[in-house]
Structure P
Amino acid sequence: MLTANQTITRSDMIRCVLCADAPCSAACEKLNPAGLLRSIWFSNEQTAAQRLPEQNLCIACAAPCERACVRPAQVQIRDLVNRLYTEVRPECETPVPENEERLRCELCGIPLENPFLLSSSVVASNYDMCVRAIEAGWAGVCFKTICTLDIREASPRYSAITGSDGSIIGFKNIEQLSDHSVAENMEIFRSLKEKYPTKFILASIMGQNEEEWETLAGLCEQNGADAVELNFSCPNMAEGGLGSDIGQVPELVERYTAAAKRGCHIPVLAKLTPNVAVMSPAAEAARRGGADGIAAINTIKSVVGVDPNTYVSAPSVHGQSAVGGYSGSAVKPIALRFIAELGQNPKLKGMHLSAMGGVETWRDALEFILLGGGTVQVTTAVMQYGYRIVEDLKAGLNLYLAEKGFASVGEAVGLGLDTISSATDVLERDTIIFPKFDRERCIGCGRCMISCEDGGHQAIRLNADRRPVLDGRKCVGCHLCILVCPERAIVRARKRIAKQK
């Protein structure tokens, strides 16, 4: 099944850096190793395996791809491709779809080729960037927020928390809005619409008063935008009373939404801030103001690191820093919580939800769709890996929809909402599901024992062969051991059993 645990994971190719114009592919005459590795990285290994030639060309190959690698002999490319043949391909039950018809969807009645949009940020901030993104396969772009302010950015303006493989887990920015003039941005819209009439242009705007919100919305419509997104959520504004300051006050959300609706006849989405306890009051206010949809979440206010020598947080700008917006994989659980809240709110029924927050893979995107997102926006992953990630976003989601028998993305929207409750008292508590140890995969490291001993219920010991033994009288089925096992050698047992009285 496509939704089962991956056979091959990122940890298997941890030394791969996902090169631009990868030398491994240039050295291979018959395959595209870089594309295969990228598909593995982005949880799309089943599509990669099915696109391989019937005959395994790597078995007798001298692996020039590995010698050409920028990290020679450190990425086992031939072994990874062989595993696509031997481990992944036999598990593929659904053929790769011949077209992308299932990916077609709509945003407030406007047809889209697929649900994937660039979110309003630096990744969609000029004409050439938008062209390259559209050519790569994105359904459209939400252009970087347009305003009448004199935008002057700080340098540096990014910082990050990274994982052991160097990939970004959490990303902080102190970037503001578009530094192009309104007239320059309108010219970009006209040019994009002329060149790509079927692609979707979502114009993000921010006004300083009702008149500006109304005027900017009208200008965007006149110059080719298909819809307008109201930025009530940017946490980085130098001037007070803008961005997230608005999104935290439902009365202002309603007032400025109504102003934008007066200025245009195209759909209007309110982009809301996550820097609140609950998002529904602002979302309901946006609806009262006439909004056709909601976009969420924007970045979360954050401080990332403090230098122990200078005592300054990152990024340091001449010895000073500022609270900034946090994004990336780390914020996805928070984003999903807000999307679920909006998706379950009956007062928002029928409104389009354009979801975002930590999306890197098609599985990430699917989670937002299952909780009510009709479209999915992406920024941080593009900043790290490039526009090319849309290939695996589309391919993975397309295969999933085919496997489930869905005719369209729309059939999957909201299917996970009924499984989520804001209260834990609805959970069944009379049965337990124990962990199960795979003795062949286990290497005897004892990590499960340490975690259970010091962070759990002292239910695991190691035998004379350094293999874990479970004490069922003490185990409570918390599954901490499954999460910490570095070899994925612990899984859930198949059956629940009644707790002992």
Structure Q
Amino acid sequence: MLLQRIIPRKDMIACALCKDAPCSAACGKLDCARLLRAIWFDNEQGVTLPKEIPCISCNAPCEQACVFAGQVPVKRLVTRLMEERRNEEPPAFNKRILQTDLCGIPMENPFMLSSSVVASTYDMCARAFDMGWAGAAFKTVCMMDIHEVSPRYSALKGNDGVIVGFKNIEQLSDHTLSENLHIFRKLKENYPSKLLLVSIMGRDEEEWTRLAQMVTQAGADAIELNFSCPNMAENGLGSDVGQIPELVERFTAAARKGSSIPILAKLTPNVASMRPMAQAALRGGADGLAAINTIKSIVSVNPHTYVSEPSVHGLSSVGGYSGAAVKPIALRFMEELARVAEGSNAHISGMGGVETWRDALEFLMLGAKSIQITTAVMQYGYRIIDDLISGLGAYLADKGLSSVGEIVGVGVNAVEETENLERDSILYPTFIRKNCVGCGRCAISCRDGGHDAIGFDASRKPTLNPNHCVGCHLCALVCPTSAIRSSGKRVLR
């Protein structure tokens, strides 16, 4: 049940997911905004709904109050959600089901802020902790004098205007080291049960050792070694280190010399394989691995100025790419790291494109034990923790699991080398006629990008030619109404 999306996200694409949403204030009976966020973050089954539907005879003041002047069909969306779900109760779960640990350090749930602007001040971390985040990887501290550029962000948007990829050319914490150490002490004093993972970056072995000593003395629960930032102004730092196993091992050993608390090595995706670097980090004394950091990228070259974004006085640079678009790449590396860590107690902290509880679940199934998030928080705020917790908790309860740990790594062995996949049968698609609107997209795509196996005549209904079909399922992917699905039956060639 929890794997079926009730309302397509595209149905509420105009919604701004407002702060102090006027729709909820205007309704007075329902927290419309909370329900809309549950739809947006794929958590329709994880929210509690009233038994009665108050919207039926309502004149929709929620829509009249909408900042987009009625463009968002709030009444229809909320009513449909309640009609679909009113006879169901969300799976009950105790939040203890979400408890995990990072190298033995207890975490109330798997969700942490990743090392970035979202975890760069005391007030920000405190606010996130108060809202339910289990921990934070504080923005990388160093002994360098950091000066940032302006602007420093750009984004790639889909046709619906939603950000799918995010670029930054930001570096490390621009607070002084002493200021950051004071923040760590204060956070641990006021939030002793929250996990404080401090990211560090040194320029040589001495700095790696000294930084590890200092953040440990300031109260860090664990240390994350930044071998992956792609934006450093000085050469030989960040991802430059993370591409050379010898340096990863040497600097990990230097940090280990300065501290006895758990150490994670945060690795760069700007490599063909993470395996050599992951193995080097573990040899150097790391207790775990974190991935992925951002991917080197150039986004959106302006057709008039010829400069890519963000433009700084008419120039730009290669920067780090994150957001939903990088999740498939991150998952690929999760599986690889899980193989490296197999048979050891090495912790894997996963990140890269996580927005919803389902995204997080995929990382967990491929071996991650904790989940770090930045870009989704930058877009939607710390409040996403509500749907992360309730969605994942409801899923685990629905599956009859007693702990989030039971799902960690269950998908790793289902990933095989390409040459080992079965190739002697075909899984044909089937058409769901009641959902078909007769657009013909399937026929066009199959003709021009497939095997010309779909007929389309004056009746405007597709037909399958099994003699041409190879079972690639391109048709199902392009269908805008989900009218094409797997037949579920394999046929020998």
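Consider the structures P, Q: one of them gives 0.45 for FRET efficiency 1/(1 + (r/R0)^6) of positions 267 and 307 (r between Cβ atoms, R0 = 30 Å, to 0.05) as calculated from the coordinates. Say which.
Numbers: P: 0.10; Q: 0.45.
Value 0.45 for FRET efficiency 1/(1 + (r/R0)^6) of positions 267 and 307 (r between Cβ atoms, R0 = 30 Å, to 0.05) corresponds to Q out of P, Q.
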**Request:** Using distance in nm of label points 7 Å out along Cα→Cβ at positions 99 and 411 as the calculated read-out, with 2.7 as its value, let me know the right label among P, Q.
**Result:** Q
**Item:** Read-out distance in nm of label points 7 Å out along Cα→Cβ at positions 387 and 435, computed value 4.5, structure in P, Q
**Value:** P
**Value 1.00, calculated as FRET efficiency 1/(1 + (r/R0)^6) of positions 275 and 379 (r between Cβ atoms, R0 = 35 Å, to 0.05), assigned to which of P, Q** = P
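A value of 6.5 was derived for distance in nm of label points 7 Å out along Cα→Cβ at positions 59 and 251; which structure in P, Q was it taken from? Before the final figure, lay out each step's value.
Values: P: 7.5; Q: 6.5.
Matching structure: Q.
Laboratory data are not the source of any read-out in this text; all were calculated from the coordinates shown. The structure presented is a predicted model; accordingly, all values stated were derived computationally and were not measured. Cβ atoms are built from the backbone, for glycine too; each structure is taken alone.
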